[in-house]
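Heads up, there are several structures right after this.
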Structure P
Amino acid sequence: MRLQHYFWDTNLVASYKETRNGLIGIDYSTKFAPWLALGCISPRYIYEQIRKYEKERTANQSTYWVIFELLWRDYFRFVALKYGTRIFLQKGLQDKEVPWKKDPKLFDAWKEGRTGVPFVDANMRELAATGFMSNRGRQNVASFLTKDLGLDWRMGAEWFEYLLVDYDVCSNYGNWLYSAGIGNDPRENRKFNMIKQGLDYDSNGDYVRLWVPEIQCVKGGEIHTLWALSNAALSQAGIALGETYPLPVILAQEWSRYINQKPSKRDHPPRGRKDPSDTPRQHKDRGVDFYFSRNKDLS
């Protein structure tokens with residue numbers, strides 16, 4: 001059983017906070033989502049097992065964060081309960097007019113992992129091949145679709161619905177509303193920088209090489225910005241942009257500052273372990289201080 005393995009056999013839950021943004025392998029996160037989505041395990045049982053683990057072995061920020069992920073899941077259920085079918089509407093929960101595009105060529109490039117942006121393409125190809133994508137990947141490809149390409153967020157949500165092995169209607173549409181900036185998130189203009197994200201979480205490019213083999217001969221973090229390489233470097237790697245691998249469908253201005261930048265030595269920012277008493281009261285990275293504030297109205 002996955003829970004037995006992740007909690008009791010390997011103690012992986014005790015380092016969840018440090019590994020949860022991983023991209024390769026099966027143990028960087030709990031992977032409970034498919035079983036939760038199909039009703040094979042209950043969030044209450046997971047919660048009870050975490051509390052038991054904390055009592056018998058250790059309680060730290062990692063065990064706390066697993067509980068928080070369950071709260072995040074429950075939050076989207078309450079959103080769906082409150083707003084009903086509004087979670088499926090183009091204007092979202094804010095009834096906001098956004099000039100979304102419905103460009104089939106751009107959408108096909110996104111869903112097929114042929115955007116010319118390697119970090120996006122790797123994630124989309126993993127989804128197509130396995131029915132799964134990391135949480136970090138989901139945030140990035142959703143941001144790319146809505147904020148960089150300006151495509152209707154529902155196109156992405158429906159593609160996820162079609163492919164995800166852990167598809168859950170509340171979590172899927174709730175997270176897409178959140179990414180598109182038309183949910184309850186007060187930071188509606190949040191936009192992920194695809195190059196920075198690639199360098200932060202796949203600094204050596206190993207994840208990209210795994211899923212985009214036609215560019216695997218490019219060494220190091222330069223794989224995230226192929227268009228910035230010299231013709232000689234591309235030729236040496238056996239790449240002809242526009243032929244063997246697509247030219248980028250878009251080049252965002254903010255990406256330029258990260259071209260030729262040396263990636264960090266870690267595949268994600270260091271996240272030191274802390275005592276349970278250091279448990280954060282707010283989660284500003286997800287706007288949860290807004291969501292769970294008693295002084296805020298979610299309407």
Structure Q
Amino acid sequence: MVHQHSVAVVVDSSCCLPEGLLRDWNITVAPHDLIIDGRSYQDGIDIQPQEFYRLLKNDQAKLSTSAPQPQQFLEAFTKAGQLAPNILCLTLSASFSVTYRSAMAAKSIMEQDTGEQDSGQRSGIRVEVLDSQAAAGASGLIALAAARWAAQGQSLEQVMNGVNRLAPTVDLLAFLDTLRYLGRDGKVGKFQTWAGTLLGIKPLTELRQGEARILEKPRSRTGATRRLLEIMGQRVGSKRVIANVMEADAPDDAQDLLSKIKSQLSCSEGFVSQFTPVMGAHTGPGLLGVAFYLDTAEEYQRDAK
């Protein structure tokens with residue numbers, strides 16, 4: 001088989017990128033599973049964001065999620081293997097999910113099938129798995145950079161080195177519209193969820209290098225958006241930035257936020273991504289955020305050579 005590039009990128013469906021970019025850069029997605037009222041859906045395959053958020057607004061719906069099974073990663077690896085002989089799989093941060101372990105299990109199965117324990121090869125395909133230490137739009141930016149480097153002819157090792165340099169610099173800021181969906185999985189106490197919703201708190205959260213923390217607790221959507229922009233501006237200053245705006249059933253707000261980023265900051269590239277169902281299951285509709293990094297991707301690529 002003749003391949004156009006030497007590296008293909010695989011992600012899981014917690015990664016947020018526009019469908020057009022996933023398609024244009026040949027990024028293969030392994031779906032998480034969502035169980036809604038006892039029925040199982042493959043994220044992004046059996047159910048799309050618009051339908052999911054409609055179902056989510058039913059407070060009586062019983063909802064749970066699970067990471068992709070090794071078999072789902074194997075299927076993604078096989079599909080990506082038709083594009084390139086080397087596969088780089090970037091997963092949701094291991095701090096939040098067993099997704100990384102599932103991808104590693106799939107890689108191990110490929111190794112065992114051919115008896116090549118060290119190289120992870122199957123029918124000439126080599127697979128490497130990296131924990132992105134990120135989620136959602138941040139994972140999307142990392143995967144997009146990796147796919148672009150691959151398209152420029154970088155080797156697997158060079159792309160991996162670039163990812164390892166880029167990932168720690170990608171920031172994500174987001175706020176929830178309501179806390180009531182956090183209580184559905186039992187990870188947040190029902191009283192905390194109820195009290196926070198009653199007070200109208202829109203917690204502004206940062207995710208970076210696999211750690212999430214609440215920065216502030218604005219009490220209005222307008223205030224949360226304003227502070228998000230201010231904090232982003234403080235961090236990037238006058239430097240060029242690449243931005244991935246994320247929205248959970250809030251497309252108009254996302255376009256408005258992107259417009260403000262482009263007008264107030266030096267934004268060399270910006271786009272809007274839907275918050276995928278597996279991510280939205282834990283945040284609910286109304287989330288708005290942005291993942292970003294300084295536009296020095298050329299340096300990451302050059303250093304990786």
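Taking distance in nm of label points 7 Å out along Cα→Cβ at positions 88 and 216 from the coordinates of each of P, Q, which one would give 3.5?
It was calculated from structure Q.
Where does the value 3.2 come from, among P, Q, when distance in nm of label points 7 Å out along Cα→Cβ at positions 40 and 160 is the thing being computed?
Working through the options, I get structure Q.
Ranked by distance in nm of label points 7 Å out along Cα→Cβ at positions 112 and 136, which of P, Q sits at the highest value?
The structure with the largest value is Q.
Looking at structures P, Q, which one was percent of Cα pairs over 23 Å apart calculated from, given that it came out as 55?
Derived from the structure labelled Q.
When distance in nm of label points 7 Å out along Cα→Cβ at positions 208 and 224 is computed for each of P, Q, which one produces 2.1?
The read-out comes from structure Q.
Quick note: the coordinates plus some simple rules give every number you see, no bench work behind them. Not measured: the values here are computed from a predicted model. Cβ atoms are built from the backbone, for glycine too; each structure is taken alone.
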